[in-house]
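Next up, some structures in structure tokens.
Laboratory data are not the source of any read-out in this text; all were calculated from the coordinates shown. Bear in mind that the values here come from a model prediction, so they are computed numbers and not experimental data. Cβ atoms are built from the backbone, for glycine too; each structure is taken alone.
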Structure P
Amino acid sequence: MLACEIVVAANAAAFAIPEAQRGVMAGPGIWGLPRSVAFATAALIVLTGEPIGARRAYELGLVSVLVEPGDALAAATSTAQLIAVNAPGSIRETPGLLRESCGLNDDEASDLARRALSRLSKTVDLREGPQAFIEHRPPTWKGQ
């Protein structure tokens, strides 16, 4: 879950980082969770190993879409379809930019964004998006 950009969960789901209960350390939980929630909340989750319900995970921002049991696949598919209609290059660049910019100051994050935009500026799609907007039509992405 901590490695995902978007998490769709049924409200009956529960999530835990139980390594402390097993005598081991929670690797990704230790550095990934405090990037997503307040430090004290991350410490509580990691140190107790106790599960949190999907509703609480949603409130903390760990779950993006909360649905009824049995509806998670349909909600995930619907979310994926909303993403899939966007420019492929933007979709390739954005998740990394989101992750890498966490904890950076504005200048560092702006530098990351400039490098990503530089890569996108070489694509046909960067011209297609604004042109489609001006012409009041849906864009036709080439993925190049």
Structure Q
Amino acid sequence: MRKLWPGKLIIKGILDADDARHAVDTGADAIVVSNHGGRQLDGAPSSIAALPGIVAAVGDKTQVLFDGGVRSGQDIFKAMALGAQGTMAGKAILYGLGAMGQAGVRTALELMRNELDVTMALTGTRDVKEIGPHKLFVTD
């Protein structure tokens, strides 16, 4: 595929560290950690559970994006805290589009941005570059 396509190559549907490394080795410009790339098993791991291992496997060799249930600014914060450099938010945008057209898309994006801002404020985070696993409050 890389030989046929000179543009940016983004591979979606990565759930395994070995697959992530292979994508990088074959020239992917970015990967999308996602468990809904088409056909999946009922027992496939959640995207958020797979994210930290994939980030550890590829390091800074490629951009790691996250997709899977992103519907709020808190979801964006969590994905970034686990190493994603950005997220996709298809459902939220589609819901906005269906409800109010272009204005609904704008509203959905503004809501998510505002929720991210509030989440950052509540965790003492001033810049998205400061978001990391130390900002998650996990209880055993």
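Structure notes:
- Parent structure of the calculated result -14000, given that helix-only ellipticity at 222 nm (-39500 (n - 2.57) for each DSSP H run of 4 or more, over all residues; to 500) is the read-out and P, Q the choices: Q
- Comparing distance in nm of label points 7 Å out along Cα→Cβ at positions 15 and 47 across structures P, Q, the highest figure is found for P.
- Set P, Q, criterion distance in nm of label points 7 Å out along Cα→Cβ at positions 23 and 55: the highest-scoring structure is P.
- Taking distance in nm of label points 7 Å out along Cα→Cβ at positions 95 and 111 as the measure, the highest value among P, Q is held by P.
- Read-out Cα Rg over 2.2 N^0.38 Å, computed value 1.30, structure in P, Q: P
- Among P, Q, which structure scores highest (criterion: relative contact order in percent (Cα under 8 Å, 6 or more apart)): P
- Comparison of P, Q - label where distance in nm of label points 7 Å out along Cα→Cβ at positions 31 and 71 is highest: P
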